[in-house]
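Visitor: Okay, got some structures for you below.
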Structure I
Amino acid sequence: MKDIFSYNIDNEKTAILNWRTDYHDHIYNMIVVAEGYMQSALMLSKQLLDNNDKKDADIIIFPMLFSANHSIELYLKAIVWTLNILLKNGKRKEGKHNIKQIFDTAIARIKNFEKDKNDIKNIEEMLNNLNLYIQELFAYIRDNSYKKDNMDFPRYPIDEDYERHFYLDTFENVSVDLENFYERFSDIGKQLNRLSTYYLYEHLHPFLEMDNE
């Protein structure tokens, strides 16, 4: 049996894990992985929109939601880590998996770093779609206190206390509109990639180059 981690004779049928990543740039690598998770969620949703005759969406939605949420987590952590370096606060990436908590931290760092109120307003508008999604999600997983991490809802049917997640704790259908999923997360991924790469290339890289001179 051939190893999973091996080449295919056809290069188009080979994935190289360290082709787009950079040995020296941890934050850039987080952005690369974040983009991969978001693209996988969008590709799956697009395939299901093209053909869901067997109702595969009912099970594929779980890895789709996990991928979208993990992408958001990585993008936000990349932004926070970048701003931590620029602010010289001695911190690196922050938070575990609670995207609401990490989002709040990112907004706080942005407000601390940016001096122009209009720039802050523009960034908040960029992230408004994400903010609305997080509010909607946390209304379901009931985790506003940060005391309990329920971000595992797409990974397991129960939490660490063996309690059912929200979609199993009701007899009513809990649904996801696949067209809306594709549109919303396309925008969320685009804006997070735009903001994370902006801070990385327009601010952090020049900042580090100046420090090395």
Structure II
Amino acid sequence: MKVIKVDPNKPEPKLINQIVAILQRGGTFIYPTDTCYGLGGDARNPRVTTKIAKLKNRPADKKFSVVVKDILMAKEVGYINEKQEQILKRYLPGPFTFLVPNADYEILKSNSIGLRIPDYPITQAIANSLNEPFITTSANISGGENPYSCFMLDQGILNSKQDSQDLPDIIIDAGELPNVPASTIVDLTTEPYKIIRQGGGEFKS
């Protein structure tokens, strides 16, 4: 398991390329976001989603959200009408997860999909370079405390009794993050829109 220190404000392209190469090979990683440290990998790779669910000790039928690089990619993976698009443009990038109908069933095999565009330079640099949706979930055992530094990472994730090949392939260390709430989850698949989880973002439709 490799650890790379990355400048949170000016991520070096060379380091971003190293990270992206690992993801393209089906690797998983721990990375910083605008909320907490996340755990992710290629959203279209079933082996990756299975590995992440196992790492988190999370039920296999509980679906993950994904990071997309921009609204255009959001429209490629989700069925988004004009009103929903305006909402995404108003609140993203930011601490929100928006549920929309899934337009790409290869991603997570679910009827709906949660979309994130974190307001964080490292995450955005990875998303832009990878140019593919990747899984976003907090880097903890399911139900555990959100990690805001690499020192807080759950030892069940890092020192598991699992084989080393089941552990994350790389950790991106951007130092300590602000201790802020998780993203606000908003369901845009129903009318009226519904807040599933109130987090750090204030939503008004």
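Visitor: Please state which of the structures I, II yields 22.4 when mean count of other Cβ atoms within 10 Å over residues 93-100 is computed from it.
Guide: Here the read-out was taken from II.
Visitor: Figure out for me which of the structures I, II the number 0.20 belongs to, where FRET efficiency 1/(1 + (r/R0)^6) of positions 5 and 77 (r between Cβ atoms, R0 = 25 Å, to 0.05) was derived from the coordinates.
Guide: So the calculation was done on II.
Visitor: If FRET efficiency 1/(1 + (r/R0)^6) of positions 117 and 181 (r between Cβ atoms, R0 = 30 Å, to 0.05) is computed to be 0.95, which of I, II is the source?
Guide: II
Visitor: Follow-up. Identify the structure, out of I, II, from whose coordinates Kirkwood radius over Cα pairs in Å was calculated to give 16.9.
Guide: Going through each structure in turn, the value belongs to II.
Visitor: If you work out distance in nm of label points 7 Å out along Cα→Cβ at positions 37 and 69 for I, II, which one comes out largest?
Guide: Once distance in nm of label points 7 Å out along Cα→Cβ at positions 37 and 69 is tallied for I, II, the winner is II.
Visitor: Hey, another quick one. One of I, II was used to compute relative contact order in percent (Cα under 8 Å, 6 or more apart), and the answer was 31. Which one was it?
Guide: The read-out comes from structure II.
Visitor: Computing helix-only ellipticity at 222 nm (-39500 (n - 2.57) for each DSSP H run of 4 or more, over all residues; to 500) gives -7500 for which of I, II?
Guide: Value -7500 for helix-only ellipticity at 222 nm (-39500 (n - 2.57) for each DSSP H run of 4 or more, over all residues; to 500) corresponds to II out of I, II.
Visitor: Next question. State the single structure among I, II that was used to calculate distance in nm of label points 7 Å out along Cα→Cβ at positions 13 and 29, giving 3.0.
Guide: Of the structures listed, the value fits I.
Visitor: Which structure, out of I, II, was mean count of other Cβ atoms within 10 Å over residues 85-92 derived from, given a value of 12.4?
Guide: It was calculated from structure I.
Visitor: Given a value of 15.5 for Kirkwood radius over Cα pairs in Å, for residues 101-196 alone, calculated from one of I, II, which structure does it belong to?
Guide: Corresponding structure: I.
Each value in this text was obtained by applying a stated rule to the coordinates, not by laboratory testing. Owing to the predicted nature of the structure, the values given are computational and were not obtained by experimental measurement. Cβ atoms are built from the backbone, for glycine too; each structure is taken alone.
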